Structure P
Amino acid sequence: MANEDLSARIQDLEHSLESIEAVADLDKLRSEIAELEEQVAAPNLWDDQDNAQRVTSQLSAKQGEVDRMVGLRSRLDDVTVMLELAEEENDADARADVVRDLEKLGKDIEALEVRTLLSGDYDPRDALITIRAEAGGVDAADFAEMLMRMYLRWADRHGYPTEIYDTSYAEEAGLKSATFAVKAPFAYGTLSVEQGTHRLVRISPFDNQGRRQTSFAGVEVLPVTEEADHVDLPEADLRIDVFRSSGPGGQSVNTTDSAVRITHLPTGIVVSCQNEKSQLQNKAAALRVLQSRLLERARQEREQEMNALKGDGGNSWGAQMRSYVMNPYQMVKDLRTEHEVGNPEAVFDGEIDGFIDAGIRWRKTTETGS
């Protein structure tokens, strides 16, 4: 690559980074960080643990955003100086370093640029994820558990806190369903592109004859409700049942009836929570899940007329969106974006940023019709 091309590449990255900084509004972010730091310094912060976790999580995430942008700006300045020195001294090795640094810098700026595409009303919120085993018997239940681990590993890689609300174990292996929250700014906007039906093809570890099995699991992603949402839940509309929590294989893990199941009578929506220690905590968590489902239902009703005109872009619950193939070849492929990788093990270990970024870009394209 000629020096002129390298200079042009640096200019392109400069424009991209300026656009990101403008959208992110660094001054506003720093002001919000200062306010959160004051709250964290309050001596009574941990009197309300839920609020304390929310505040510290927001502070960590916002500080992380600023650090990423400042770090990218510093790296771009450094590589500009390196190119100037390489040209002055005609240093081929230094120039090769510039090429390598620019390639990595370009990928990192592109990844951050995806965040600027998240502009939906609920995009900045925490995400509530439910995974359900679908067709495929015990393999589907095992697949559901693999997907849950995948998302929890992804969150862990990014330093995002998670909270598991409910796990319903299958009899032989895996999960019938599970519900958990990912607590980070823009978690919903980021993970909402993961909604749909996921498909696994592999030699079944549960088949004595070693046959290839296709199984399915559904992923539902909802925004976590906030106080300002005003989701109305009259007691007369709720049926609340308590039962004993259980672990894998149906073994009891709790000797009291602390698990809670709530049925919303007008809609028939049923939610449950059994992972907290007390019945009161489980009820509160189940109500949060129910509120999120009702919020999403209301949003869908508001968009019904628009979707009838333009279609839903294939982003609805139940739409098959990704295949994980482990036999006869190794590949994970998104059926909407065509993004694919040849290492399913890495994907199941949480390396899904490429799929998420491609999904966000694809969604933006379908929304604008371009």
Structure Q
Amino acid sequence: MTAPKPSELAFVPFVSVENMMKLVHYIGIEAMLRGLGDYIEDDFRRWELFDKTPRVASHSEEGVIELMPTSDGEVYGFKYVNGHPKNIHDGLQTVTAFGLLARVGTGYPVLLSEMTVLTAMRTAASSAMVAKHLAPKGARCMAVIGNGAQSEFQALAMKAICGIDTLRMYDIDSRATEKAMRNLDKFGLSMTACRTPEEAMEGAQIITTCTADKQYATILTDNMVGAGIHINAIGGDCPGKTELHRDILSRSTVFVEYPPQTRIEGEIQQMPEDFPVTEMWQVINGTAPGRVNDNQITLFDGVGFAIEDFSALRYVWGRIKETGFYQDLDMVADPDDPRDLFGMLLRSGK
């Protein structure tokens, strides 16, 4: 008897890093950021359908490894992701990730994908989608404090979704700023390299903080933030890591993804448990106010939530069939007789 051949259900589409990059270029970087923003916004509108839980984290002195699961009742998804700020000193990525989608009805996976590139894209798309609802009307200038791996994605998402055309950039390492400006040179943005965070914020209507050090830090102090600003604080994403002085939080209207997770990992870990926040899905659904006046300081305390990764995987799943930018992995043992897995194993040795 010949060895059994895998069934169609055994094969799972896998999007490698190479194919993810091909997909991004096929769609276009800014077009894909807009598409991801739309998918994330759509899933925020149906937020109440999803299973929600803070990510499962394993912390060490070096960093954190996390699993981020969710489901909308029909499809289940999770992301594996690490955050190791010290990696950069060894020539390694601070963040690596992969993710999976599966059908709830059968448990069979339907997509396995790299998510290092995709996480950078979805993080930026989430920031810009939120800023579309909260930033001052007509905002065109953004200060980017921290010019590492996430900065270019943030800049292009804000351009594609919010219309930002001017960047004022600062990093403690001037080489990071030079790198970011070089990478963004062909995208039609006006850019200024700044010597201090204060200089970077001159004339900016949006401030994005995306630093990597795993520590309580004060990247922005209270006196640096004027009225009417939107702050996109995305660097704080684990216990013991912040970027903003707590007095800024006290002056701001703070918006979050999922409070039980953000109170552990976000800027608001500095504040009392009853510190008031607004969930962003409620703003998008029109059940809670966003920006209500020109003097208000709005602050998005973004730590990243599983639903955003689910949205990003769902977007990729919907686009790969038309492109062929994937490989079929023989990933699921699916015998002809579901009761005879051992028999399939024996026949495979023939």
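Listing for the model above:
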read-out	value
Answer label among P, Q for the case where P(r) over Cα pairs in 5 Å bins from 0, in percent, for residues 50-185 alone, calculated from the coordinates, equals 2, 9, 14, 17, 17, 15, 13, 8, 3, 1, 0	Q
Which of P, Q yields 23.5 [mean projected area of the Cα convex hull in nm², calculated]	P
Highest-scoring label, criterion being mean count of other Cβ atoms within 10 Å over residues 138-145, among P, Q	P
When FRET efficiency 1/(1 + (r/R0)^6) of positions 34 and 178 (r between Cβ atoms, R0 = 25 Å, to 0.05) is computed for each of P, Q, the largest belongs to	Q
Among P, Q, which structure scores highest (criterion: relative contact order in percent (Cα under 8 Å, 6 or more apart))	Q
At a computed -17000 (helix-only ellipticity at 222 nm (-39500 (n - 2.57) for each DSSP H run of 4 or more, over all residues; to 500)), which of P, Q	P
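Only the coordinates and a few stated rules stand behind these numbers; no lab work does. Being a predicted model, the structure only gives us computed values, none of them experimental. Cβ atoms are built from the backbone, for glycine too; each structure is taken alone.
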